[in-house]
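Asks: So, here come the structures, one by one.
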Structure I
């Protein structure tokens, strides 16, 4: 299993084998929180993401997102609707920023294939970007989670491998230069579950748009709280 994980990382991310200029590698630092009432299908979702053009500086994006989530009894499906506030920075010495207000709705479907957990996420966004026309966007992501030392990802001490791919499609072309394809993100990383509702994840993502491709170091905290 460990050899398989290593081969997957090297296959999807050949740029990891190359000596990269540190300025070409971005850094994303993320917190995902989910508060759920005991014996209730309802939960509150919250997250904060600090994204830098470099690993430690030069603001790319500050994203704060929240929402209300409904979970089925089986745990196989979830529905979420909410709001996000996004501050976009400018690469280099400029301190100029651009703000975006965003509404979103999403559906999550979960499956099991042996030990491997699969998750499909479908998301629809309505976007109000400062000084720009209203726009929409569709997103689809497929996640694969593979426990390496346990039967279930939720077990304390579990180490797991995650890979995902997400494609973004614009709902409209506002200008001739704007394409329906917006971007694609492909990621591989390792996670460690310190306790049942708390995990840390470290990985690498390659983000590709119509004009560029950039690597991102990702550090994420995943936190689930259950009321008594």
Structure II
């Protein structure tokens, strides 16, 4: 079953007298439970595609169906509601609130979902435990390492049980060893049946995905299964 279907989506930006075609008639299907990497050089359209897939933006033309819902022409409010229900985001810069504890950061999406405080705390603790950080629940971001911060961000992304985990350069601010720890965590998340979509420009990170979609100049250049899936050693608990 397809969780993502795009048909001939294009995205144009008007910059003064110039029209920038960021995406040109991109058609792509992603099935529930897939692990996909979007790759491409700067300006290839991969970030624009991620923004549309993540309901952060809408296409100029074409159709985008997410989990059976046509989101191509949704209003800002409808997009926000769909994002909260369907998508968990992990960013290169973690995007944690500096004055909030790990637990409070993870519980944040549940406030928008309307859960009471007791239920939020319970769900947030379970999500932290799933990334091996329940013993850091009371720590603020400046008391955590980069890898721990990214784990908190992943726990926050998963706390709402989203349909898709969308990761934008998730290892961009991490050293090699920590990057592999985070990729190991994505492996575990995917093995539990989650759909994982990752945007990266790093070849060795893309090799963890089971399918690699390469973009160039707003077009899909190649879309292939990854024959040499790279596996991270498990660092969980270390």
Structure III
């Protein structure tokens, strides 16, 4: 009986590969290195935005994800909101010594608007809808909401040499639970909570260093984040 159970587990592992089978060390600190950029086309309401993210399970040698994403933005005149239509390419690595990867293509639409409270509390609200084409899975969708809060320390405005605190919390919810081959995912996908220190180098260029706690349906982990943000 014990032999049959062991053989069954091995067969399931091969038939339904999933990174969740790996024993992720939740105490090991990961690292994310990120570059965000945005801009507009002269005086047009149209613009662009994107990001490149190199995510690691550890300090830099164990790939978690390589994400390259970009989109076209539309900012209606006299409206405090920005819409984006974009595409992302994601390479996801297995945890630990396993060097296998999986590929994902992702189309997304988002709306972003800001609200200011008093002289120092700047907030942004981002709603994002994703259509995901993940290798080895059926078509999937996902809903995301992110609340950003930025608080300048030595100034009331974001100008050159401004130091600030940055927070965000982002909630991810799956649209489809059936992903093919009798596999399912939970409605809750993950949550990310982030706290960082930021510095405005000059107008349109800032850097942030902080830590993010990511909680999924299977594991929770902290990641150090270093990001550069550039607005052309």
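The numbers here are math on the coordinates, done by the rules we state, and not lab data. Note that this is a predicted model, so its numbers are computed, not measured. Cβ atoms are built from the backbone, for glycine too; each structure is taken alone.
Asks: When FRET efficiency 1/(1 + (r/R0)^6) of positions 43 and 179 (r between Cβ atoms, R0 = 35 Å, to 0.05) is calculated, the result is 0.45; to which of the structures I, II, III does this value belong?
Replies: So the calculation was done on I.
Asks: Consider the structures I, II, III: one of them gives 0.65 for FRET efficiency 1/(1 + (r/R0)^6) of positions 67 and 147 (r between Cβ atoms, R0 = 30 Å, to 0.05) as calculated from the coordinates. Say which.
Replies: Of the options listed, only I reproduces it.
Asks: Tell me which structure, out of I, II, III, gives 19.0 once Kirkwood radius over Cα pairs in Å is calculated.
Replies: Going through each structure in turn, the value belongs to I.
Asks: Same structure again: Can you spot which of I, II, III the value 53, 22, 11 was calculated from, given it is Cα extents along the principal axes in Å, for residues 59-114 alone?
Replies: It traces back to III.
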